[in-house]
Structure I
Amino acid sequence: MSDKTYPVLYVTDLRGAIFKHCSVHPTLYFEIIKDEELMRNDPDYLPYIEKIQEECLTNIVNKFTFSQALKITNNRIAFIIFRSNIDMGMVKQFCQVLLNEVAYFTGKKHDANYMVTKSMLMQINKKPSFTKTNKVGPKLSETDFMKECGTILEGTNEPADSGWLTPYDSFKEKEKDEEEVVTWG
């Protein structure tokens, strides 16, 4: 019998979901590391990179629909879980494509905190199944998961617009349009 425990992701309800209580799934954490120089010099950079972070997670979920990807947030940290039929090499490659696109739009190479592990999905206030009781580990978002099994995913020096993310110039224009105030006189 295996003594391996799995970190846990909690959800409020699993009714109607394709994922089952106490099931173990490949789990991804992907967070773009913000460029300090751009944060200091460009007031639009931080809101842009926060928007792009959300777009990246949405695009990962949408790209891997056959693997039934699902975004789960615990303690304001977003993770993506997949069914077992996922090629994590393809996921990593797609994450690098997204990093290259961020580099293309910002003019700076970006890296990301990247972690792949297996985690158990549990419903809040529901006891683990009898066969999984000894496999329940700590809550994933409360562990030092990046130190334990994470790496820095480096963007390549080949920035390219792949059409997945909002261009920085478009974001700035939209922000400028929203800031304009119309006065009636």
Structure II
Amino acid sequence: MSRKHNGLSFYHKRKRISSSLIREILSWVFGIFVTVFIACVAVYFAGMTISMIGASMDPTIANGEKVYINRLVYLISSPKEGDVIVFLPNGNEKSHYYVKRVVATPGDTVQIIDGRLYVNGEMEQTGPVVFDKMADPGIAQNPLVLKTDEYFVLGDNRNHSEDSRAANIGTVQKQDILGKAWFHSGGDGNGIGLIR
């Protein structure tokens, strides 16, 4: 004799998970993993920030501003004249990061005569920005020929900058360059924008 069930039944049919559903889930998990990995790499290479210490780059970058660094660019190219770079002087890991402008590249001859910068015998053409005459030529008082992977850097606020003219800084080796400064924000000047 069979019993009729009226109302609730506790018997459920087992549902099978289809292989297409499993593939869809794995596809989403893989996509999320790849996205997180790419984001981590992007932040490591292009997302590092430091704070500008001092007024050596005024008016381009003010004291206390955040400076965003592209760490990837110099893995595939070399710094060019006019680039603003971030480096550790002489590779000193205990020093704070320095932010300066490249004014001469490997093979160039640098000299400061009567407070003006000469690269390969020609006086620096500054464009719209006119730099003050430098009171102290430092190590560039005499002609200085840059070797392979050596760069001569100056702060934009030339008379208030510790840069390649100082014997304890000197020329900057490519291996000591952290990356290219490309953006700044906040700080004393409340400026924001691309670094040119």
- Can you spot which of I, II the value 13.3 was calculated from, given it is Kirkwood radius over Cα pairs in Å, for residues 82-161 alone? II
- With helix-only ellipticity at 222 nm (-39500 (n - 2.57) for each DSSP H run of 4 or more, over all residues; to 500) computed for every candidate in I, II, -5500 is reproduced by structure II
- Task: Match the computed value 1.74 of Cα Rg over 2.2 N^0.38 Å to one of the structures I, II, and report its label.
- Result: II
- Task: Could you figure out which one of I, II the value 9.6 for mean count of other Cβ atoms within 10 Å over residues 18-25 was computed from?
- Result: II
- Task: Identify the structure, out of I, II, from whose coordinates P(r) over Cα pairs in 10 Å bins from 0, in percent, for residues 50-129 alone was calculated to give 15, 47, 28, 8, 2, 0.
- Result: I
- Item | Among I, II, which structure scores highest (criterion: relative contact order in percent (Cα under 8 Å, 6 or more apart)) | I
- Note on the structure: Comparing I, II on FRET efficiency 1/(1 + (r/R0)^6) of positions 114 and 146 (r between Cβ atoms, R0 = 25 Å, to 0.05), the highest sits with I
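Coordinate-derived values only; no laboratory data. Keep in mind that this is a model prediction, so the values were computed, not measured. Cβ atoms are built from the backbone, for glycine too; each structure is taken alone.
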